[in-house]
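A.B. asks: Next up: the structures, one after another.
Read the figures in this text as sums done on the coordinates, not as results from a lab. This structure is a prediction, so every number in the text was calculated from the model and none was measured. Cβ atoms are built from the backbone, for glycine too; each structure is taken alone.
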Structure I
Amino acid sequence: MKKLSKKESIIIVDDAPDTLEMLQRNLSSENYLVFTASSVVEAIRLLESTPVDLVITDLKMPKVSGLDLIRHVRENYKDTEVMMITGYATIEGAVEAVKIGAEEYLAKPFTDEELFSAVEKTLNKLHMRRTIQTKQKVKPPIPYGLIGDSEAIRKVFDNIAKAAKTPATVIITGESGTGKELVARAIHYSSTRSSAPFVPINCGGIPEELLESELFGHVKGAFTGAIDSRAGFFQTAEGGSIFLDEISETSPSMQVKLLRVLQDKEICMIGSRRSQKVDVRIIAATNKDLLSLLKKGVFREDLYYRLNVINISVSPLREREDDVLLLANHFTRKFAEELGKPVSQFSDRALQVLKNYSWPGNVRELENLIQRLLVMTDGETIDVPDLPSFLRFSASSEKGLNRTLAEVESEHIQNVLESVDGNKTKAAEILGISRKTLRNKLKNRK
């Protein structure tokens, strides 16, 4: 026999003995811990002596009504949810029940499936709220800005700890916006090199003709404009770590030079005939599939295997659903403090929308969205209507499978641009493309 794991406690309040018996039997069969009360007064006594997750109450009862019980629960028990059931269903009654705090409203008669679905939905909202409250009260040490409690991010934490104990080269893979630089920083500052510099380089953001000089430095007179000798990033990172982000964007000739650094632990400044030893740990990152680039001849096989001693993969946010609410809560507090505003609260519906969204731009997209919401929203509560239009339901929008790939791409680009208030640099980062590519795609769309 399969053992059920549900242990949530529920109080059912109804003055009809048959209804109480039926609901208790059905919910107990789902392994809920069920208490019954035939009046509001009896239910209040139970609440005072027993921790309860959910109160399911009838509307019309003698002396004190179900609406009064809902109001009592809402104003006295922050950690208890409420559902209403009634045989006198009206729109006015439903509106009033929801207005004063009922999460669900069921009209009699209802099926077992409708009951179980409503109970599960209500308890899911309670668990979601408890998760956020727990993380606010108990703040575990955050490893160098990395936030999360999902299985995927805990695996990353474990890999960081292992990588920090060794001087081996690390390659960090993951989509744009997943926090690869934070992982690199965590490795460096958890290692014996933590007191030495951590130098991050965006290989895709430096023109090819300047990258060699930036990395290895140059001597005076090496080229036009080289009026002084200047050390490169590898010399700057001496004794520490250098983070080569977007390593896949380097040219074949640069890949050869990087391979030499990995093999011989030495560099040669532009214009110099002598090599010099460097003590630098290399941590690289890419949002592209290096094996695929290797097969196409775009990325060197020998460099790939030199880099790929330790591989840490950072999962996209859509695979870290449990972390979305923690990150949203963190960014809300962060930007509220920066803006000098009270910390806004998300409604349960808004939190559910954030949790269900696929986050193609990952953590960076979520951070940008939260910042925008705190700037643009005046109230203390952020609800679904406050979210950008692409996150809200639209009965008129066409989401079918009859659209072309170009149409889907165009819509996604527009959504990302809207989420960052038209900032093309931020949008390109979220999309994982260069600003030039974004500009061309926008031009072709017109």
Structure II
Amino acid sequence: MNSQARLESEEQPELSSPHADDYIAPAPRVSVQAFCETVETAEAVRSAGEDRRLAKAHVTVQMGGMAAAVEAYSKGPTPNVIVLETGGRNDILEGLDQLATVCDAGTRVVVIGGVHDVAPYRELVRRGVNDYVIGPVNTLDVVRSICSLFSASEAVAVGRMIAVVGAKGGVGASTVAHNVAWAIARDLALDSVVIDLDLAFGTAGLDYNQDPLQGIANAVFSPDRLDTSFMERLLAKCTDHLSLLAAPASLDRVYDLGAEAFDSIFDTMRMTTPCIVLDVPHQWSAWTKRALVGADDILIVAEPDLANLRNTKNMLTVLKAARPNDRPPVYCLNQTRMPKRPEIDARGFTKTIEAPPIATIPFDSRLFGTAANNGQMIAELAARHRTTQTFLQIAQRLTGRAETKRRRSVLSPVLKMLRAK
């Protein structure tokens, strides 16, 4: 093994995978009206309305519970989703019967009850209740309940979106993003799409040795044509499980894009692709911030110097505040142990940021340079290299997938003995 590839235990923390059931798919454009009986529940619903997964939903909160809901809908139309707090009342079934007489067909109902509710769950389902949550509830309970109405009941495949961005230009964030996506597709066998968002200078096409005639620019500048079929035609096939939505990497036009320029593209890709890896360029604009905040998981790639330390801390602070109900963003150190270069080690980053890096990738100019010039991934050049294993561990961490066990041949013990001799 190359000495540069050895990772010391104190610099390489164990990558624990998040639970698979903590993923909450975003809700579509729907209207949600909540009728609460307690201030605490009303605050939880209001906070949920500010969560990124309900960004497209229009959430309103009123007090008064079941009685207020019946009165409101006897005079006006009903929304897509009604959230009702019952406060543990015994007349909940009677109230639902009254509500059914004024509600439109297809309206989904979420009931927030109490531990002393006496209504059987079967009777609630018969009266059209789609979800029942025992209070008191927090923000995440409300988000999960509303979002699950659409991701589960309509059986719409909603892909997980992972954003990778550099704390500074030139830190190798694109290289990390492309190799992690390769590991997700090859080792975890998860259908994935890499979206290169650096329209002017993107390198995904070079790294995957692809030269597609169409890509992300065709989608950005043709918003009226966006659908799953159109997006499928724009994808370049890299492997059986990995596709690429390449950047044009041309300077024929200026890419001054609005904050919502990529929203429709992301929504369309989520419907057909289990995993989407965003290669986000190092710039701070309305659309890059929106892409990062809207992702399910964020990886910041940094080099071990002072500017990267400052930028990583600033980015983590802003993104945590913008995504209070999500897993916090994570970061990794890239191009460490470069000869004759002073560095801030992993301990220094951990002390300042108050969180360790999830991985440390040593500098290896020959390995990474050869891969870049050949249009190959690190795993293709050196399948047994420690860095290849690091990319797989990052992939497992970001996707929540359990560790993949490699197949072992029955001759492995014999071959191992022969190598030792």
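A.B. asks: Rg and Dmax of the Cα atoms in Å computed as 28.8, 97: which structure among I, II? Numbers along the way, then the final one.
C.D. replies: Numbers: I: 28.8, 97; II: 24.8, 86.
Value 28.8, 97 for Rg and Dmax of the Cα atoms in Å corresponds to I out of I, II.
A.B. asks: For the read-out mean count of other Cβ atoms within 10 Å over residues 266-273, a value of 18.8 was computed from one structure; give its label from I, II.
C.D. replies: Matching structure: II.
A.B. asks: For the read-out helix-only ellipticity at 222 nm (-39500 (n - 2.57) for each DSSP H run of 4 or more, over all residues; to 500), a value of -14500 was computed from one structure; give its label from I, II.
C.D. replies: I
A.B. asks: When log10 I(q)/I(0) by the Debye sum over Cα atoms at q = 0.12, 0.20, 0.23 Å⁻¹, for residues 210-329 alone is computed for each of I, II, which one produces -0.55, -1.11, -1.32?
C.D. replies: Answer for the origin of the read-out: I.
A.B. asks: One of I, II was used to compute relative contact order in percent (Cα under 8 Å, 6 or more apart), and the answer was 19. Which one was it?
C.D. replies: Computing relative contact order in percent (Cα under 8 Å, 6 or more apart) on every structure in I, II gives 19 only for II.
A.B. asks: Still on this structure, please answer the following. To which of I, II does the computed value 6.5 (distance in nm of label points 7 Å out along Cα→Cβ at positions 26 and 250) belong? Display every interim value, and only then the final one.
C.D. replies: Working: I: 6.5; II: 2.9.
Here the read-out was taken from I.
A.B. asks: Here's a follow-up. State the single structure among I, II that was used to calculate semi-axes √(5λ) of the Cα gyration tensor in Å, for residues 58-297 alone, giving 45, 18, 16.
C.D. replies: Of the options listed, only II reproduces it.
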